[in-house]
Structure I
Amino acid sequence: MHTHRIAVIPGDGVGQEILPEAKRVLAALQAKHGFVLEYTDYDWGSDYYLAHGRMAPEGFLDELRRSEAILLGAVGHPKVPDHITLNGLLLPIRRTFDQYANIRPAKLYKGVASPLALRKHEEIDLVVVRENTEGEYAQIGGFLYHDQPEEVAVQTSVFTRRGVERVVRVAFELARKRNGKRKVTSVTKSNAQGYSLVLWDKAFAAVATEFPDIATESLLVDAAAMNFIRRPESFDVVVASNLFGDILSDISAMIVGSMGLAPSANLDPTRRNPSMFEPVHGSAPDIAFQGIVNPLATFLCVEQMLDHLGHPEAAADIERSIASVVSGTNIRTPDLGGTSKTSQVTDAVIAEL
């Protein structure tokens, strides 16, 4: 029987509500599929910052390194600036563990209404692969004349040939595995960013030659954003820089009905380090602790995590159960037009399992 060590960081807001629900689903999956998860829970996040002046204790990365995977709820608090939450916890984890591929699937399930008129459930099924450790999030730069009227800020994006090629290669390999259109779309803005994203275009073209069986498309980010709305059915796997991938994946989440259906996996594809799995919806302080947050994004993260840990049957089982609940019942949280509580959605998914 396989045993896996899982670090659990509920974090902030709704994250503290959804991870206990995820553990309930995982308990059912463990009983059914015969594997064991050993959890270590950590109280890191904004509450920790407000008490200690930092998002996590010194040495927290060494602590996480002992785990095979990290399950994160959400990070963000109205009293803590976003750059502190991002740079105090999320970015150090992604960079230290070289989680360079951020995988964000977006699928329109039967029974869920898309805000795009006349779209049917089988028409939208895409994945955004976001470069996750460099690019526009490199945090290289600084201030001159700080806090003075003449203040100047310099922010430098960093793109390396190695960094681009490896994430593009992940996108092509994913296109081969999916039952989709076997197509990879590269998104840049190389007409305006004539060095960094011209490098991206060159690297994409070079990697594409290794995958002659996969169709390719290259779009500028403004055209890609437009086409996510106009022709979402034309996309299969989309690969983009850290910033563009972040923005486009939020669009893809909305066109399939809700941020409450948007999972993400921060992967080290080499498996040398733990990978991290987190829903995209954030801490949602406006609905936190009301018992109405949609847990399905987190359950879809569970699917990604189990697949990564080598349990594809269990992963397929959780997605099948989610699809059955949203298509065959009226149990849904307010973001999907229902009145159900978070726990009721969990109960329904477990019943399907």
Structure II
Amino acid sequence: MDALWPLMRAGLFRFDPETAHGLSIKALKTGLAPKAKLKPDPRLVVETGGLRFPNPIGLAAGYDKNAEVPDAILGLGFGFTEIGTVTPLAQLGNPRPRIFRLTGDEAVINRFGFNSEGHGSALARLEARRGRGGIVGVNIGANKDATDRIADYVAGIHAFAAVASYFTANISSPNTPGLRDLQARDSLRQLLAAVLSARDEAAIRVGRKVPVFLKIAPDLTEEGLDDVADEIRASVLDGLIVSNTTLSRAGLSDAALAGEAGGMSGKPLFERSTVVLAKMRKRLGGNVPIIGVGGVHSAGTAADKIRAGADLVQLYSSMVYEGPGLPARIIRGLSEICDREALGSIRDLRSSRVEEWASKPIP
């Protein structure tokens, strides 16, 4: 697969990005992507948030929005995957074009706006895969025209409690007007109280308490990070995901496409997202699980996220440029890092450079 990827990429890049995305989903559905041949490495196992991850590398939400191919994704070598963002009611999202490749920067700008088939479709697919194993998180969001957005998150908890390995409350997409306002302290307090209460209610019905993670933006100020950290400490939230896409265009060389509205992801996001990750690790201490996301494209950058304070790492945009063999290459690379540094566990790296990253200003 790796040897064929340059040719496959050239073919996919002849299509607009959204069409290429759809073609890749179809390829996974038909089994065209071979399963990764990875030897299990016990040093890469991570136990956090009440779950046991076979390795720390996951696919972020945004690719498999409607839970069409979670098992095929896990077959690529990922230790976990996250479907969604899924909204209670089906919605089309923003008009096309709404995703742009910035090839020279290996970046992506998107303004999808939570395009979703709704709870019903995703739930039916996850119900159908019960018993297959693997960690599949469910990223929940609110409909654009919802009159009570917190109620939409509560509905997501109740809908998917029996099939979600964990939940992510996504309040950080820049493409739904007003959504990021839920990161403000009073709104966040109300959201966390409602979502965690719903989780506890659902636990009585399904017989287990599903972990809940909160996904924040990389565009928060230092004061905003303080507020989020204070509310997390005051709650029983299970973990944090740092971070979503950014409105910043720092580091982009493609001036024409940089003007497109939406959230930017890919290599240029690595610095900002990793600084914010480290700052949140410093604020929250060592006990709150954190998933680091943003700009990961190699074993080295994945390890750097862990050194900055992440327990687990997610990627997505780099798959556009590096192809479906990337997760297996990263996982093998992490094993090599364990060999080279004589690590008993990849967790031995965690927070080893948190002070260095946290001392940097947010770019």
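Here are the numbers:
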| read-out | value |
| --- | --- |
| Winner on distance in nm of label points 7 Å out along Cα→Cβ at positions 43 and 251 once structures I, II are ranked, highest first | I |
| Parent structure of the calculated result 18.8, 54, given that Rg and Dmax of the Cα atoms in Å is the read-out and I, II the choices | II |
| Mean count of other Cβ atoms within 10 Å over residues 203-210 - structure with the largest value, from I, II | I |
| Top of I, II by FRET efficiency 1/(1 + (r/R0)^6) of positions 35 and 83 (r between Cβ atoms, R0 = 25 Å, to 0.05), largest first | II |
| If FRET efficiency 1/(1 + (r/R0)^6) of positions 123 and 147 (r between Cβ atoms, R0 = 41 Å, to 0.05) is computed and equals 0.20, the structure in I, II | I |
| Origin of the derived value 2.6 (distance in nm of label points 7 Å out along Cα→Cβ at positions 243 and 259; candidates I, II) | II |
| For 22 (relative contact order in percent (Cα under 8 Å, 6 or more apart), calculated) the corresponding structure among I, II | I |
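Each reported figure results from applying straightforward, stated rules to the coordinates on display, with no laboratory input. Keep in mind that this is a model prediction, so the values were computed, not measured. Cβ atoms are built from the backbone, for glycine too; each structure is taken alone.
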